[in-house]
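Nothing in this text is a laboratory measurement; each read-out follows from the coordinates by a stated rule. None of the values given here were measured: they were computed from a predicted structure. Cβ atoms are built from the backbone, for glycine too; each structure is taken alone.
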Structure I
Amino acid sequence: MPATNAAIWFSSDGYDPKTRGINGRRVAGESFLRGFFAHADVTEFVSLAHAQADHAAFARIAADQGVTRPLRAVRLDAPAALAPVEVVSYPAPIPSVECWRRAPHGAAAWALCGITHTTATRAVMQTVFDLRSAPQMPWDAVICTSRAVQSSVRRLMELAEVHLTQRFPGAPLPARPLLPVIPLGITCADFRPDPALGQGLRDRIGAGPRDVLAVTIARLTPDEKFDPLPLFLALESAAAEIAGQLARVGGGKLHLVLCGQFKEPGWEEIFARAAARLMPSCGYHLLDGGNADDRKATLSGGDIFVFPIDNLQETFGLAPIEAMAAGLPVIVSDWDGMKDTVTPEVGFRIPSELPRPGLSTYISQRHLGGTDSYIQYLSQVSALTSLDLGALTRALVALALDADLRTRMGAAGQARARALYDWSAVIPQMQALWGEQAAMLAHARTRGGPVLAPVPAGLIPVGPAVDEMFAAYPTAFAAQDRRLAATPGPHPTPDEIFALRNYAALRRLIEDPARIQAIRAAYASAGPAGATEADIATATGAAPAVVARASLWLLKYGYLMEAQ
């Protein structure tokens, strides 16, 4: 079914959290690929990549998932081989280079489909601007994982369009790419609770049967995820409020379990010191987020999942979906994707507040100008972003005191996760989008439309050929019809020159040394009168371009000279 299939633009950096480091983008990419292999209604799986190593990694993941359908590898420098697949799925917002890669083949050669992850970086903001000024077409798409993210991407595009229309008055702007809302997915079965692991966690931290565990799984970095101190304050307030009621039923204590990894070791001590100072009545425990059993134990042994995000880095929130799949009630910020995913039936959304317009503009300007780093930008905005601590305390109290409410919300969360966020529900939405893109392509090809003509490969404005951009540099260009002859005398072999020059260090050879040697021999056979490149191509059967490049290399190192 090529009309609803897409080639996967594959680089291990986007899909391999185990070796490249755990972050939301890679975790989501790996999960998507597993879900795609399991649920896609396609006849083949196509990888599009720079290097054979990436194709091999794609194939390994497919094998690990038990894929038996054919795999097809397409080189990024030969994208015309994509057919009959008509869409390329890119693991981030579409970079303008992908539009330019397509340009020599025609703007209707294939459609591009990206997806949002973090949108707060300067790089992503620049990508969105560049996309609107690149040869992007209306059949391209950027999947927005939530309505909030869709709104922010749309606003970025509006600002780009205001600039472009003012800069180039009267010039028509192309239609925007499609901006559908399709959520990230998970494999719900992966998060089925393990009672033994859950009880093992409770035993490990000394939690009694009436103790209540508030748990989270997240990167433990307040500058990029959430500031834990407000959560500590709310937990202490909740502990004070419920102490008397728990005492009447035989006691019980609130605990906080943080499962994650500290990006910088110093934060571990800071977290511990803050917890001891701000929530002395509550238990405080750390688990290793890089350990699969610890992650499973956290969701299996917890009673409440907390995710009080106050950071622009977050755009969707996979962790609450995973907690819902595990049957936990959730307490989250009323923030970005969680506005869509968490309903009153499955948990609580805590009101959040950004600074009013104008108060944080200087922070954006310092980030844009490079005075402040991305982390400094996030941290400063987080410091001005508040959650309703009263509402957070009330939500903790309500769930801590009412086991039946926890059970009802947990069951509702499981049902919601299975129905809306399992890859079996999400992949068909993505394939429907790809089908829509393919249909738009077909319409443009057969009935006309806003199709840009192919751009000659040497005239792409962001990467023209050397002879176009640097025409004023040399004395002259190499003539095609000149006669070249072999230089008399002994010479080192091309193999020796390749080794001495160490061309292999960059893993890019202008040509195979054996082929260069064959072309050198052909020139020698031509005698002192020499030969043209066309003569050598006929004699060796090599492509004219190969002969031309090899001839230039042989000239560079004195193997050839112009015939007299």
Structure II
Amino acid sequence: MSLTANINEKANLIWAIADKLTGVYKPHEYGEAILPLTVIRRFDCILEATKDAVVAKNEELKNMPMKHELLKKVSGYSFYNTSKFTFKKILEAPDNIEANFKNYLNGFSEDVRGIIEKFNFDVQLARLAEKNLLYIVIQEFTSPNADLHPDKISNLEMGYVFEEIIRKFSESHNEDAGQHYTPREVIELMVNILFTEDGKLLAGNQVAKTIYDPACGTGGMLTVAEEYLKRVNANAKLLCFGQEINDQTYAICKSDILIKGANADYIKNGNTLSNDEFKENKFDYILSNPPFGREWKNDKAAIDKEAKLGFAGRFGPGIPAIGDGQMLFLLTALSKMKDIKDGGSRIAIIHNGSPLFTGDAGSGPSDIRKHIIENDLLEAIIALPNDLFYNTGIATYIWVLSNKKAAHRKGKIQLINANNMYEKRRKSLGNKRNDIPTKYIEEITKIYGDFAQNDVSKVFNNEDFGYYKITVERPMKDENGKEILKNKKAQPDTSLRDTESVPMTDDIKQYFKREVLPFAPDAWIDESKTKVGYEIPFTRHFYKYTKPQASMDLMKEIMDIEAELEGTLKEVFGE
């Protein structure tokens, strides 16, 4: 069975099980019961083969101090279940099903119990039992098609399944499915870009790298990155770190990491902006799709406190407007970069258009861009096609950052316009109407690697995006038109004050002489007010002039429309 077919089969099966809840649960509530049961069933399938041996060993060991480690060895995983029950055995005693299921849940090792607690499943268990749905649902989960063992459905496929059912649950209540995950083709492109410059570093037998996602959702980005590295080097090891604020998606992510045999302690639950769980950590790779267009006023006190630390904290370069916190995640990513002497780091992060240009010179967003560009951290920005994401159709961009640029990239920024590299979907998923097929993922990756100038790729010097905001003053004059002096100096008339943006590649004095003095000979620059700003006017650099329609042709169109309208009105009024 193909990967897509397997994913669809399992997702449809789980959605069909969810439909058994109709009448007691509303469609948007299905996930509250079905998501945790799906996670628990996957653990159940994995532990089934060694379950009897674990139960027997648990009886034998009693309260021995090394019991936990020994039970892990018997189960063959870093987790286990010491209850005599499984999903199948629970069905054998339907009259005591709730108590037996609780016994089963309490038999899991502490790490799995912690995951289940994040779903607040006790409430749903009581609700399912009360409405006589628990037996029905467990029975459905024990059907042959509901075998969720990794031998039947891989971790990568299971990630797709979780994301598909989350999308369905969210759409049934018009909720924001996109906050939980990113389309896999977008992640694949990001991972390709992230690793493509590090081919030599990732070769060999002793490769161990770290990767971090500050808004990891169900862990899709971490999983795709790990799969990529396994393909290029089966001996390489990628340690995955992530933090997620949503309890359910955190639990799904952590269960995936645990099942893969990785260290699930590296996945943290909590608000990254107000409570960074990785304060002392640096990582080889960072990738993320943080929420954008969301205010951070609830985190303001914590963020302002850390901002006062300057560059000793994450927010030294500046803070964005309170209505949009996405650049705070960008700053978090930057703060996690390894020093170049320790190997440096690479970042791929998704933003909407706002971080490219919002904020005047001297504002937080501009100062963040200033910090990034003046420290030569920005490698490339890739404009993605519209309508790729489930929750928005607006323009989105991948920012690629690194503190270990290749020699030919130093002092340069590449802009790639991949806006037209997509295929229309036959059926839209929320706002997702387009996909990036494999051929375009490969093409965009090649364009990035080639670093050449063409219709969709343009290379600029860092300073091309900088400008000086100068303040132009005009003298205050009396009623006779004479300048008002103070200490023999002309006094500025604030009502005539103006500003000019001078490209950093231009000379301020020459610009002023050329652009201002011919129109205001008495003007001068207040140099104390000059500020440095940075913006990236992406669309301007790819704008293509379209010749306007000839006036005579336009006039004919208008006259034709008027004639048609006149005829329509006569029909309406019977003239």
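A few notes on this one:
- Among I, II, structure where mean projected area of the Cα convex hull in nm², for residues 426-481 alone as derived comes to 7.7: I
- Top of I, II by volume of the Cα convex hull per residue in Å³, largest first: II
- For the set I, II, ranking by distance in nm of label points 7 Å out along Cα→Cβ at positions 490 and 506 places I highest.
- Between structures I, II, the greatest calculated value of relative contact order in percent (Cα under 8 Å, 6 or more apart) is seen in I.
- Answer label among I, II for the case where helix-only ellipticity at 222 nm (-39500 (n - 2.57) for each DSSP H run of 4 or more, over all residues; to 500), calculated from the coordinates, equals -14000: I
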